[in-house]
Structure P
Amino acid sequence: MSASGGTKAIVAALAANLAIAVSKFVAFLFSGSSSMLAESVHSLADSGNQALLLVGGKKAQREATPQHPFGYGRERYIYAFLVSIILFSVGGMFALYEGYEKIKHPHEIEHWYWPVGVLVFAIIAETFSFRTAIKESNELRGKKSWKEFVRHAKAPELPVVLLEDLGALVGLILALGGVGLALATGDGLWDGIGTLCIGVLLILIAVVLAIETKSLLLGEAAGVEDVQKIEAALVDGEAVTRIIHMRTLHLGPEELLIAAKIAVQHDDTAAEIAAAINAAEARIREAVPIARVIYLEPDIYSEAEAARGADREATPGGPAPEGADH
């Protein structure tokens with residue numbers, strides 16, 4: 001997996017969650033705390049999350065085939081979608097069920113030092129994992145806010161790990177609060193309430209990640225900065241005079257498809273047009289290295305055609321008139 005896949009953050013989160021899951025389950029066995037059981041399932045689900053992300057990253061590296069000529073880059077989107085829908089939601093629904101059962105049949109927490117000790121350990125471990133994810137994300141997000149980074153990142157792994165780690169930390173605090181209130185009041189109802197809150201939190205995270213990964217699966221265009229670089233690289237003012245219209249599509253986090261109709265001089269020869277296209281492709285790849293597949297169609301720009309209507313290829317309305325302006 002490439003650097004943008006956040007492999008280090010994924011491995012750190014996997015190691016932390018496996019250790020935490022074991023410790024939480026041991027605490028549940030000794031204390032009977034439903035918050036601990038819900039949290040152990042949550043950590044186990046999180047471990048599955050990271051395993052799926054690593055599998056997706058590995059499968060995405062396969063070479064293109066005749067059946068899949070654009071490669072397997074979208075495998076990473078598919079596995080991130082599975083993480084957001086199946087594992088987060090399963091963890092959330094299980095926590096809701098456990099919380100309901102605990103509220104319906106509350107009982108006192110035994111051996112309180114087990115859940116409290118494990119929760120403190122888990123908060124420390126998750127903090128280190130979260131710190132690793134933040135550090136790797138900062139290398140990619142630049143000046144974007146965290147909200148913009150999660151919403152517009154083309155590589156799904158880091159946003160998934162970030163939200164998973166954030167959800168884990170908040171869930172641990174909720175579990176600690178539920179256990180603490182149950183111990184302070186002697187009423188196991190608070191443990192159940194804490195468990196319900198964990199379930200709601202996980203489901204909310206699942207919804208956010210599902211929305212974002214669904215957009216990536218449907219196919220997203222290049223970011224605004226990359227589009228501007230491509231447009232600047234395409235037009236040289238001599239052989240290529242303007243862009244009539246252009247499409248971009250991410251085939252994967254590091255694979256970009258570009259299709260454009262470009263205006264060339266009306267008296268250029270076929271050899272001159274071919275040379276202009278080759279030069280334009282080289283400029284695009286230099287400006288945006290992830291531009292792997294480029295299709296350029298030469299055409300003659302017509303002021304009259306442009307004046308007759310907008311470029312309908314840029315909208316769902318239909319194909320553009322020949323020579324229409326971008």
Structure Q
Amino acid sequence: MTRTVSLLAMGGTISTEPTAAGPQPNLKADQLTQGVSLPCAVRPRDVRTMSSRAITPTDVWELAGVVREEIEGGAAGVVITHGTDTMEETAYALSMLIGTPVPVVLTGAMRATHLAGPDGHANLAAAVAVAAHQDVARYGPVIVFQDEIHVARLVTKTHSTRVAAFTSPAAGPVGYVAEDAVELLLGPPPGTDRLPMIAHPAKRVDLVWAAMGAGHEIVDAVAADVDGLVVAANGGGHLSPVFTESVTRIVRSGRPVVLASRCADGPQLRRTYAGTGSETQLLEAGLIPAGILSPVKARLRLLFGLSAGLSETELFAPATSPSGSAQ
């Protein structure tokens with residue numbers, strides 16, 4: 001039986017071409033496949049035609065609905081073409097919002113077709129091969145770039161211009177593609193990121209970044225209006241005394257503050273240091289550790305989780321082993 005993969009186009013560099021106003025996302029889903037040798041049949045569908053810098057949680061919520069429609073419509077897999085700026089955020093949001101009885105794959109390009117050495121065609125062909133490989137469904141949504149397969153929880157864009165833009169610092173890729181064949185190197189990560197309940201992202205959750213000498217003003221500026229806050233902390237989870245005072249006031253008001261690390265790799269500490277702004281003091285004050293999640297992914301988890309009525313402790317509890325193969 002011929003396997004058909006759905007191709008959902010969201011825009012981004014892979015769809016960019018010169019226009020009178022300069023290079024902009026313009027190509028439609030059916031145009032992306034022209035001149036590309038694909039390993040199986042593709043069913044194109046346009047969802048958005050935009051730069052990923054403009055994508056919002058509401059756009060991702062609607063994309064998740066489209067992915068479900070395609071799976072229910074019999075797609076053997078789903079490929080989403082997407083801009084690279086926020087691709088890792090969309091991939092992680094989808095891992096919270098959808099089950100994956102079939103593979104769900106995001107890909108894109110760093111060089112548009114009108115530039116020297118465009119990479120979109122190769123990335124698309126590899127992504128379709130991965131989407132047609134049923135075993136990938138167990139990994140939840142993945143990003144395929146430069147023939148590497150990365151899981152949503154771990155992947156991040158680590159270079160602003162190179163075609164090999166995506167890595168997973170904590171573990172590396174879980175597999176690769178060669179000659180349209182998929183080779184899986186590592187098993188799916190333990191646990192699942194999928195939320196037990198989902199709802200339209202109606203809450204406001206902001207992200208503030210710790211930096212040397214930064215004052216309390218940035219936290220105080222958003223404190224009155226947020227339903228929750230994520231702080232990108234120094235090192236293993238540390239904040240300056242000034243930041244500590246401001247975020248602790250938010251916790252005392254009954255709203256959650258999640259502590260993530262601005263480091264690209266490594267665990268958050270829990271009991272190594274003491275004193276004001278140490279991880280020990282912050283956790284005792286009620287801040288919630290994000291674990292391995294990056295600040296931008298922790299923000300999405302808090303946003304979608306609070307919108308669905310879940311508590312911060314439910315959202316950031318230690319991962320448990322999955323009960324089934326689909327996430």
Original post:
Here helix-only ellipticity at 222 nm (-39500 (n - 2.57) for each DSSP H run of 4 or more, over all residues; to 500) has been calculated and equals -21500, so which of P, Q was it run on?
Top reply: P
**OP:** Taking 22.4 as the value of mean count of other Cβ atoms within 10 Å over residues 9-16 derived from one of the structures shown (P, Q), identify that structure.
**Re:** P
Original post:
Can you say which of P, Q returns 3.6 when distance in nm of label points 7 Å out along Cα→Cβ at positions 129 and 209 is computed?
Top reply: Q
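To test your reading of the models, identify which of P, Q gives 0.90 for FRET efficiency 1/(1 + (r/R0)^6) of positions 57 and 105 (r between Cβ atoms, R0 = 30 Å, to 0.05) when calculated.
Of the structures listed, the value fits Q.
Work out which structure the value 15 belongs to, where relative contact order in percent (Cα under 8 Å, 6 or more apart) was derived from one of P, Q.
Structure Q accounts for this read-out.
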Original post:
distance in nm of label points 7 Å out along Cα→Cβ at positions 177 and 281 computed as 5.8: which structure among P, Q?
Top reply: P
**OP:** For structures P, Q, calculate FRET efficiency 1/(1 + (r/R0)^6) of positions 113 and 297 (r between Cβ atoms, R0 = 35 Å, to 0.05) and state which one comes out highest.
**Re:** Q
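No lab work stands behind these numbers, since they all come straight from the coordinates. Model, not experiment: these values are computed from the prediction. Cβ atoms are built from the backbone, for glycine too; each structure is taken alone.
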